[in-house]
Structure I
Amino acid sequence: MPGEILREFLVSENRITQDALAESMGVSRVTVNQLVNNHQAVTPEMALRLARALGTTPELWLTLQLKADLDVARRTLGSQLAAIKPLRPPSDAQAALLDKVG
């Protein structure tokens with residue numbers, strides 16, 4: 001989850017505080033604390049702010065959030081997801097969609 005990675009940055013050898021991160025990003029300490037504790041999702045805007053402040057990429061933060069969201073959705077859907085009958089093989093469907101956006 002993004003909050004776990006963010007906590008690692010905050011307790012690393014550099015000891016970035018939540019206050020310092022909040023000030024750097026132009027957000028409140030409450031916002032940073034909610035991110036750290038996984039009570040707030042990383043939005044594209046927040047991903048840009050985190051990337052700039054921490055020397056990473058926005059894609060890192062959005063990918064972490066996407067993985068966390070998918071994990072929650074898989075657990076929530078459970079057997080309902082398994083009951084869905086595929087209409088196309090996954091590789092065919094993905095390739096067709098990627099050609100369209102590509």
Structure II
Amino acid sequence: MAALPAYLRTGKGGLELLVHVQPGAKRSEIAGVHGDRLKIRLQAPPVEGKANKALTAFVAKLLGLPKRRVSLAAGEKSRDKTLLLADVDHAALSAQLQSLAG
């Protein structure tokens with residue numbers, strides 16, 4: 001298997017996607033790489049878990065995964081978060097994310 005980008009790592013139950021989130025943006029989008037994390041801008045405000053819910057839904061839609069396969073593993077109240085992507089093809093997902101990140 002090819003090496004994973006810095007923002008992806010294997011974890012228990014699937015792949016872990018390391019993200020840096022900027023809530024309250026004009027639109028939801030991938031904004032490149034921020035250090036060793038994928039930077040994602042979200043329209044949702046950072047109140048009452050709205051940004052976390054929007055993040056998991058955005059990533060699921062972006063990757064064509066059912067919402068139940070994307071969950072927040074760490075960073076509930078931080079801009080740096082870890083998402084767990086369950087039951088995914090590691091190589092295909094890695095290639096897809098690399099093309100999206102630019």
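Where a number appears in this text, it was derived from the coordinates with a stated rule and is not lab data. Just so it is clear, the structure is predicted and the values come from calculations on it, not from any experiment. Cβ atoms are built from the backbone, for glycine too; each structure is taken alone.
Computing relative contact order in percent (Cα under 8 Å, 6 or more apart) for each of I, II, which one ends up highest?
II
Can you say which of I, II returns -8000 when helix-only ellipticity at 222 nm (-39500 (n - 2.57) for each DSSP H run of 4 or more, over all residues; to 500) is computed?
II
With distance in nm of label points 7 Å out along Cα→Cβ at positions 45 and 85 coming out at 4.5, pick the structure among I, II it was computed from. Mind showing how you got there, number by number?
Numbers: I: 4.5; II: 3.1.
The value was obtained from structure I.
On Kirkwood radius over Cα pairs in Å, which of the structures labelled I, II is highest?
Numbers: I: 15.7; II: 13.4.
Checked I, II; max of Kirkwood radius over Cα pairs in Å sits with I.
If distance in nm of label points 7 Å out along Cα→Cβ at positions 5 and 21 is calculated from each of I, II, which structure is the one that comes out at 1.2? List each step's numbers first, then the result.
On the way: I: 1.2; II: 1.9.
Derived from I, not from the others.
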